[in-house]
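Every read-out reported here was derived from the displayed coordinates using simple, explicitly stated rules and does not represent laboratory data. The shown structure was predicted, so the numbers you read here are calculated from the model rather than taken from an experiment. Cβ atoms are built from the backbone, for glycine too; each structure is taken alone.
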Structure I
Amino acid sequence: MSLDQLRQSLNEVHSGLSDARAHTDRAKELLEEYRRVIVASQAQAQPWLPSQLPQALEQLDGQRDRLTGIGDLLEHYQARL
């Protein structure tokens with residue numbers, strides 16, 4: 001594999017990571033919006049929320065952090081080429 005092919009492949013991976021980050025961000029936005037809708041619709045002192053919601057939000061944050069780390073590593077690797 002030539003250096004140009006490697007750079008092109010890394011750019012494609014980087015693009016995929018950017019897409020994955022955008023999807024993760026959108027999923028988190030949707031879950032947060034879901035939480036607001038549930039709370040607003042119930043309008044009570046202790047609204048019911050699915051027990052899995054906080055864990056889902058945490059997992060999305062973790063995924064986002066991992067994707068950012070992978071992107072940083074790719075950028076560092078590309079800079080060394």
Structure II
Amino acid sequence: MSVERVKDRKDEEIHEGDHVWTRYRGGVREGEVQKIVMDEHEARQEEVANPPKVIFIDQHGDRVAHNPTTLSKTSAS
């Protein structure tokens with residue numbers, strides 16, 4: 001198991017279950033983190049490139065994978 005951690009654009013750790021968002025094409029994509037892909041083996045299984053990637057389902061129901069440093073965590077409500 002890897003002890004590496006991924007961090008968002010504000011240098012806060014991202015964990016599965018966190019709510020994240022990013023600007024995308026003039027709008028916003030946001031959702032709950034489903035999985036964090038850390039290595040090439042996982043990347044192949046999840047069909048994403050260039051790990052690490054944070055995978056979440058956005059507000060439209062689309063599965064998206066983004067680089068962690070492009071994301072921001074929302075504050076706890």
Discussion item. Comparing I, II, where is mean count of other Cβ atoms within 10 Å over residues 35-42 highest?
Written reply: II
Worksheet item: For structures I, II, which has the highest computed value of Kirkwood radius over Cα pairs in Å?
Response: I
Discussion item. Tell me which structure, out of I, II, gives -31000 once helix-only ellipticity at 222 nm (-39500 (n - 2.57) for each DSSP H run of 4 or more, over all residues; to 500) is calculated.
Written reply: I
Worksheet item: Comparing relative contact order in percent (Cα under 8 Å, 6 or more apart) across I, II, which is largest?
Response: I
